[in-house]
Structure I
Amino acid sequence: MTSTVTRENAHSADHVTPLRLAVVAFDGVSLGELSFACGVFSLAIEHGAAPGMELQIVSGEPTSAMRSGGIACDLRYDLGVIRAADLVLIAYWRDPEQSPPSALLEAIRAAHARGARIAGLCSGAFVVAAAGLLDDRPATTHWAMAEQLGQMYPKIHLDQKALYIDDGDVLTSGGGAAAMDLGLHLLRDLYGATVASSLARYMVVPPHRRGGQAQYIQAPLPEPDVADPVGEAMNWALQHLDQALQVGALARRAQMSRRNFDRRFAAITGTAPAAWLTHQRVLRAQQLLETTDMTVEEVARRSGFPSAAALRTHFGRTVGVAPAEYRRTFAAPESA
């Protein structure tokens, strides 16, 4: 197959700087997880777009194997590869509640101390955090694990909406394909935009995805405790989101003063009533965009926004993309 990936002139074969890339995996890793972690780099090497890059997949613990599709492939255990690497990618970690091997954490810290960049992909962020490299830094992980990461490592400046975060010498990415986004970002940084964009075209993926993980987070409408006066008011509000609801009306329905209602509401939800209402309207709009062919104007009306412009403003702020773009990505075929 003829390569369609082009290199930038600045990275000629006469001036190649070796770059040692170590992809760290663990027992039970799947082929899919490894492909997300190193597929971008493997293709770049195959097509001559990453001169000087040496890619090695190693195990972060003894006696490990990749298992997928009825096959098993042993992974080499060599912490020396990690210590000597220039870029270390932690592909995945099987159980956030389980402590990663101490010998591996020492190898990661040693690589970082000698100047290597360390990247935690998806649940791999838990390994980087366990090594102490995410304290007082911005970081992300798969949206479904973000709350757990924040609870276990409260010093992290967590951003669960980001696809990936590059904090210089330490990087993290969200779930699945976000590792490919980070891989393309690293290739762009190491070898230039032409290489990254050309490889993205070859892979038939965008060089840079708009928005972040927010558009993928599953957030169904909640079911408040109707036995509680505030919960009953919340439940009533969810049934009438298409109306121009005021917080004062909810307080009266709960038979509480506005001040007491606000205080009780914040204790239950962790947010203010008005902010909660806006968020529920956005969630309703997401559902309608996914499951109906209503116009954006009608979606706005059914969700309780005064206009399509108001919907676009709040939707973009919460989800990260415009309503029309969200529909193109997530609408069912019969509704697209």
Structure II
Amino acid sequence: MLLDVLIAAALVAAVLVAVHHAEVVALRVGEPFGTLVLALAVTVIEAGLIVSMMLSGGAGASTLVRDTVFATVMIVCNGVIGLCLLAGAIRHHVLAFRIEGTSQALSVLAALVTLTLVLPTYTTTVPGPVFSPGQLVFAGAASLALYGVFVFVQTVRHRGYFLPVGAEADEDVPPPSARKTWASLGLLVVSLVAVVGLAKMLSPSIRSGVEAAALPAAVVGIAIALLVLAPETMAAVRAANRNRMQTSLNLALGSALATIGLTIPAVAALSILLGLPLELGLDGKEMVLLALTLLVSTLTFAGGSATVLQGAVHLVLFAAFLFLAVVP
């Protein structure tokens, strides 16, 4: 018990360090590159954690990817975005963001979650909520391609769509030196490795607690996703408090897109090469929650501004997701 408390304290410290160095890097490279750096770094390490847990086997290994990816989408689209909207709107009343970039990110996310988490339940080549090897190759390739195009649009072709509203106000803030930026980038990677490593150390205790409480195995995936997303959540909330809701959305939606676009191809290749079982299809209850989340997100982002009401709606959906995961 004492060891778990110490690990949890070290995890919180690593999260705070990661957020600080991510903000230093973001100040140097500008948006949306700063948020992309954090999202990619967290996702690559998260994918490594998932792969290592798949290789270790055990109960629930075949559904760990599905549970973690679905949990990430629900946490991001309802928990993180809802918290950012609520915290930011309490302070600034109305939060503004760019429809052009947010709607494009949401459309890509809707396509990715449908291709990777919904279709496996309805395909008939292989019985059960799984893809055949050929279908798995297609899903992995499509996920990687869509994410690659999104990053190109976000950083090159239409970068302005993802800049914070009123970004010119940040021009008075002097950027850090190149030396400090490189040092922060290195420390960011180290701190994120520490976050995921500490999360992995806590995972046996989480599994034991879930089993002792007779909770569904999907709760393990939710706990892992909550731990790994902690740095991005804190960075997104801090941006919302500074009235930079577009930065918060770049972080949130970018992490969800990166999780699917990078994790699914990696685990698909691993599953095919090593013959590991991989169940990706969601059940009916989860599909309803996913569809409701995408619908509400579309309505939230349709006007280019939001208030505390939208934040409350997303947080209620997040609470429903957590409650129904524990009491299915």
Structure III
Amino acid sequence: MKTRVAVIGVGALGKHHARILAALPGVDLVGVVDINESRAREIGGLVNAPSFTSAAEMFGHVDAVTVAVPTEAHLSVAVPFLERGIGVLVEKPLARSAREAREMIEAARASGAVFGVGHTERYNPAVAAVRPLLDHPRFIEVHRMGTFPDRSLDIDVVFDLMIHDLDVVLSIVPSEVVAVEAVGVAVLTQKPDIANARLKFASGCIANITASRISKDRVRKIRVFQRDAYLSVDYAAQEVERWRLVKGNGGMPAIDGGKLAVTNEEPLKRELADFVAAVRDKRDPGVTGADGLRAIQLAERITEEINKSLAPS
């Protein structure tokens, strides 16, 4: 029996949810929903699925939904499904605040609904390839630069872009964040469009993360430095490089390494396939509501530090 899924919100990202789910084995895309009726019809026509303008029309007809509406509407859209025990995948960021995130998590816990968060970079094949090679990272450098978007302007760059890397860094450094320094600048909107955060972990690891949505070029890279090794991940190209210190001739140290083999695949496809399998198997997906909450909590700490830096002295 196929898993019945609907996509709520078919804008810039939701249209790709619909495209992938329509072709995913074992899935019956029973509907696409958008408050913009013409948009819903357009995407529904492209993926050969019925279109609707109200999420409530999906009650009783789905086993799971993916939610790709603006962040401010995540809570109001997701909770009614979670309360009914219907599996929900909410696009990142999970919510506008930790309080809203907790409400969703509690609704899922109470009903037993499968609940996931769309931190797609966790499903990037390059990230998957580098994860087994990580050994007590000591310094992490991240750059995520994007051009000015026509979406997500209801949130700042920390919640819009940096949140991806906060989730990835938290997943590879199993240690508490003990200190946060951050600065941000509002350039084209009323909210910070470029930001930098320096995180210190109890393990001693330092992560320096920069995110911008006003850059000329697109850059999505993370570099990890650990004892005797340097690892570099290009999220967009899905490429990994590893360089290690090895003993050369005569015992002299030498640098050895290069690109590693990575089987390229669309991260969103991997994410959605995992979510559908989690609903079918009644298990947690790869990125849980608790993971999404941790990223939100850290994003809030960073935003608080940015606001301090912007406050008049």
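Coordinate-derived values only; no laboratory data. Here the structure is a predicted model, which is why all the values come from computation and not from measurement. Cβ atoms are built from the backbone, for glycine too; each structure is taken alone.
Observations on the structure shown:
- For -13500 (helix-only ellipticity at 222 nm (-39500 (n - 2.57) for each DSSP H run of 4 or more, over all residues; to 500), calculated) the corresponding structure among I, II, III: I
- Origin of the derived value 0.60 (FRET efficiency 1/(1 + (r/R0)^6) of positions 136 and 264 (r between Cβ atoms, R0 = 30 Å, to 0.05); candidates I, II, III): III
- Given 12 for relative contact order in percent (Cα under 8 Å, 6 or more apart), calculated: source structure among I, II, III: I
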